[in-house]
Structure I
Amino acid sequence: MKRVSGTCVSIDGHGVLLRGPSGCGKSDLALRLIEDGAFLIADDYTEMEVRDARLTAAAPAAIRGMIEVRGLGILRMDPLDEVQLSVIIDLVPASEVPRMPDAVDTQILGVALPLFKLVSFEPSAPAKVRLAVRLSTGGIISVS
């Protein structure tokens, strides 16, 4: 098992790990996704383990069901226990987001997963995360 810094949500049964430095908008983006039907898995730290050659994500017991909402504090919500991870989103400044990115993977515990770079506070960020999930799971095909 490995603990990674990042917030994890489940979108249509697919795990999304949001990574980035403190204050970059991980919890904010997760909250916007949750308000649109996603489920919280873990905020701030996510525990990963490999099962059947796939990564499973869950919250550490001490923070299960909690999310930090800047301006409101630590709030409780109903989380899912775990999810199989499908995609990783690195939250970066706009200058680091390529207009036409090449397909990139990253590895956690030896399991390769698609990696995307997005800006968390853009109004379109939740839609882009959902599109990244669809791209990664065969829901849509990229023509680039």
Structure II
Amino acid sequence: MKVICTKCGSMQVLCEAWINPNERETEKAFDHFSDDSFNYGYCMCCDDSAILTDCDKIRERIDKEYYAYKKLSKKEPYAARCEITYCSPRNGTEEVLIKISADENGHKNYFPFCENVNALKKLCGKSRERFIVTNIYCFE
């Protein structure tokens, strides 16, 4: 598990958990965390609230969706339908179609674009891009 801040890429993040305030021992006090706990939190580097993402979990989902697509279609996908989160102070999200590989003429003029599935998985963490892939829906 590698949960990071989508603004700066730091792993210095906090998320919410259910704690029993009447328990003195930390281990006994912790009850559980909700499914949404790893999506929103606080980044100590940004000193602000932030959208969080689990890079490893998204990469695993990419692999799962990729192999399911290949098994069903018997060909390489041309694109991945993903959710991206922009690495900006407003940190908005958007559903996009990320083109995978160049077209038959070698053109790469599609935004966003990546060479292959491994390059797509690299976009799940902080990179030189202005966004992070925070979910994958399917390959096409």
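Laboratory data are not the source of any read-out in this text; all were calculated from the coordinates shown. Remember, it's a predicted structure, so these values are computed and weren't measured experimentally. Cβ atoms are built from the backbone, for glycine too; each structure is taken alone.
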Supply the structure label, taken from I, II, corresponding to distance in nm of label points 7 Å out along Cα→Cβ at positions 2 and 130 with the calculated value 3.1. I
Which of I, II yields 9.2 for mean count of other Cβ atoms within 10 Å over residues 18-25, as computed? II
Here Rg and Dmax of the Cα atoms in Å was calculated and came to 14.2, 43; which of the structures I, II was it taken from? I
Which of the displayed structures (I, II) returns the greatest value of FRET efficiency 1/(1 + (r/R0)^6) of positions 66 and 114 (r between Cβ atoms, R0 = 30 Å, to 0.05) on calculation? II
Answer label among I, II for the case where FRET efficiency 1/(1 + (r/R0)^6) of positions 50 and 98 (r between Cβ atoms, R0 = 30 Å, to 0.05), calculated from the coordinates, equals 0.55: I
Computing log10 I(q)/I(0) by the Debye sum over Cα atoms at q = 0.18, 0.25 Å⁻¹, for residues 34-73 alone for each of I, II, the value -0.62, -0.82 comes from structure II
